[in-house]
Structure P
Amino acid sequence: MTEFDLAIIGGGINGVGIARDAAGRGLKVLLVEQNDLASGTSSASSKLIHGGLRYLEHGALRLVRAALAEREVLLRMAPHLIRPLRFVLPLDEARRSPLLIRLGLFIYDRLGRREILPPSRGLDLITDEAGQPLKRQFHRAFEYSDCFADDSRLVVLNAVDAAERGATIRTRTRCVRAERGPRGWRLVLTTQGLRETATARVLVNAAGPWAEMVTDTLLRQAPKQLLRLDKGSHLVVHRLYDHDRAYILQTADGRVVFTIPFERDFTLIGTTDVEHHGAVGGAKIDESEIRYLCEQASRYFARPVGPSDVVWTYSGVRPLLDDESGDPSAVTRDYSLDLDTAQAPLLTVWGGKITTFRRLAEDAADMLMGPLGTDQASGAWTHGAFLPGGDLDKWIGPARRPDTDFERFEQTVRRRYPQFDAAVLHRLARAYGARIDRVLSGPPGVEVAPGLFECELRYLHDHEWARSADDVLWRRSKLGLHFSAEQRAAVAAWCAAHWSGAAVTSTPETAWN
């Protein structure tokens, strides 16, 4: 039986964030995830690190301020994974008045501690290239800053950092029993049919949209907070325009839809807000959502977008704090931490959004210091700490700005590895940052599929818990979007031949090409 200070259920962004923070404070941490890391909501986001401009309409000033403050913290923490992104908001006076939007952007610029990202400004769509792909009826726009992130890799790198600080990360491991006693928790875990036990002084329920179910069925308690499960769906089409800015489109129902440059050759369109009533892990986009997103994009772009243009879709279930609002888009994206110290402490994470994961993890760890009897001096540390690969200064010297630092880093990478194609090096630099040499230091091996070499597959298995082709193609990367069915099958065959228990095929229902 293995003893831990802290056991965490859930390998999404909040679970791994708490594991990283707690391990960095010297706690002995166990994290169990029933599937792969980021296999649920945390890989199904809009990929944005943002304050939530539209949340201002609902009076969520505290949430927006906290999220805005985190943008540049995360940008500095992982300049390879997170990059600045400018958003163009075409004016449609039938939806919102220009004065209201200008006021909202004025507040947005000033709520957060913005040092790197440029402020908002007005655009003339007649002369600016952002107007070229739009219908001629749109003459003016505003432009503002947020950030884009690889959400699933953000999860994985938090887990990598946690493990390097001493945490035990167990994927494909289910907690099937949790017995609470006066001095701790006794957990029964199963991995590929094998049972084992572990003890922990504190248990954290960070199961995201499964949190309520874990509380009810595993812990056998009545949930103190009810979740509203909200399905958000996205679709991907071939690139709609040539520039590198995103659009935020106002819709007739008062919501907004984003179109975001994605994976070099594509445009990401999302998201929907639909209350979800089925199995948490069974969320899929439906035809009405596809039509809705295509129609909203077609209202703005000169080239219509239709269901036949869709090459990939994904859906996730957001765990929102249920405030009984009738409008899904108005439900708060804030989080709540519920600490129950009757007998062995139990901390339950309710809600949250990817932008505020670091702050949530810090708050959670702070709350647990007292029950664990740990000196408060070994406290918060993540604010200025890099995620693995984020320390680009090791390659390029003193940091200047995260965006220009990455450009200098990529140039250095190209000089060091001239034998690789520039597009391959760009992807690897974005994925691994300053750790790219750990992937490429030895022989590259066979090129299993275009730009994917055996050396990377081995690295992902040995250091990032990849155990199937889907882990590689859809979470550790988005290569599945670029590969043909035959190329995805080649990756799956390689994984099946080299990794014990790997799936033989890799054909997600969302891969349409």
Structure Q
Amino acid sequence: MSGAKIIVCDDPCEARLVIVEQGRITGFHIERKGESNVLGNVYLGRVVRVIPGMQAAFVDIGQPRAAFLPARQVLSPELREALREQGGEDGEEPDNKEPGKERRRPRRRLPIQESLKSGSEILVQIVQQPYGMKGAKVTTYVSLPGHYCVFMPTIKGVGVSRRIQERGERRRLRKLADRLRSAHDGGFILRTSASGAKEAEITSEADYIAGTWKQVVRKGQNEKPPRLLFREWDLPSRVLRETPDAQIEAITVDSEEAHSKVKSYLSMAAPQHLAKLTLYRGPKPIFDHFGIEKEIERAFQRQLVLPSGGTIIIDQAEALTAIDVNTGSFTGKGLKDPEETITQTNLEAVKLIAYQLKLRNIGGLIILDIIDMERSENRDRVYQALLKELENDRAKTTVRPISTLGLIEMTRERYGDSPIRLLNERCWYCDGTGSILSKRTICARILRAVTHALATAPAGHGIVVTAHQAVVLALEHEDRALLDGLRARHGRDIVLEPRVDIHIEYFRVEATRPGG
């Protein structure tokens, strides 16, 4: 099986990165210049408000909106994994528990009003990007990830990625993690990429990350909040950091600046990949050269076609994402009955849905409206197929069985921004509703407003209606008789003024002086 090709397009206005595996885009990331990623940044903040009723606090970190700090302090995935291995925060048995040792009891948490006070300084790290009208979510449990390890200066635990299955390698890495913890007075998690890596490579990275943290602490002692103390790596370096060594086949970038940054990162974190780094100098844009631009356009459409001809429709709202499955043009040719046609469509749909969830980085509550199936064995086939497709998703997912209404309810952990929310913006014309008032509805509102104005305007005053040109045309053609009847009944003039530079739903009805 071939590895992943990482392709970076570094434009003056934005950086885009795709991961291509077996000719298919499996990852798409975008970062606007001047709108850099804040996930992972460490800030010296000031508590502006403590809310006992919510067991949370708001922290000023210098962003447009105050950051949200829950009492649980939003444990990062890496920290949560370490605590699991110790039998700690999540209350699970450690997977490498030694015989005779008792499980560590979870720590008792103080009420947030006892541990935080308004006006106090606090060191926090962003674990969830600002989203919609919400500010960033932060934690006091700082974790600084590298390619091989994650350094956790606020916790003394150690852990090894559960994806490393070989017992001998787990023991080797755990011993190394213990030595790193002693050397740097902080916790360490050794990641999947550490499997098979030389001890010197892991130690070198750990020393670098721990040294970075010491610089953060020193900077924080000399600054006043709110202040950024540590900025996350650039987009290509972040993606390379999260990609296991075995999966990287080639890295291609199209700018000298991006090439220099990636080379610098690889020299420090993964020198074995330096030979795979290439600077693209072709005449065509790099995404056009690799056939990626059109593929991205197709992949992010609202309606996507399944191999059989069925379709799925993806609608992302503020609170949830709804995905609807339809048979489309699939007639089930060659299949025994309609039930098999529906099942085949659903099986194709869940495969594409799992792919789209990762590609679009969809998080939160997700509702899948699959096509109803009568047989329980078919419903189970589709449900199990979805679970299997989600196995390789690094984001944590929770999936409920198919309900009696033919719905699958699931949640998916958020990892940064969805590309869709960066590529698209809320429609300024319909305000995100997806529809506007019909011209007939607007005309009816205008006629009611005109009737009221005629009844209340001083004697001798006429009426002027200002509206969008399309609405005025509808009034003149479909409501001419009503307008003429109002003119005759009240003995007043009604003038229609068309405009093309206003919203179609906007109109103004006002009385004018005689001769005005």
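Here are the numbers:
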quantity	calculated
Comparison of P, Q - label where distance in nm of label points 7 Å out along Cα→Cβ at positions 176 and 288 is highest	Q
Structure responsible for 11, with relative contact order in percent (Cα under 8 Å, 6 or more apart) calculated and labels P, Q on offer	Q
Which of P, Q yields 97, 70, 56 [Cα extents along the principal axes in Å, calculated]	Q
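Only the coordinates and a few stated rules stand behind these numbers; no lab work does. Source: prediction; values computed, not measured. Cβ atoms are built from the backbone, for glycine too; each structure is taken alone.
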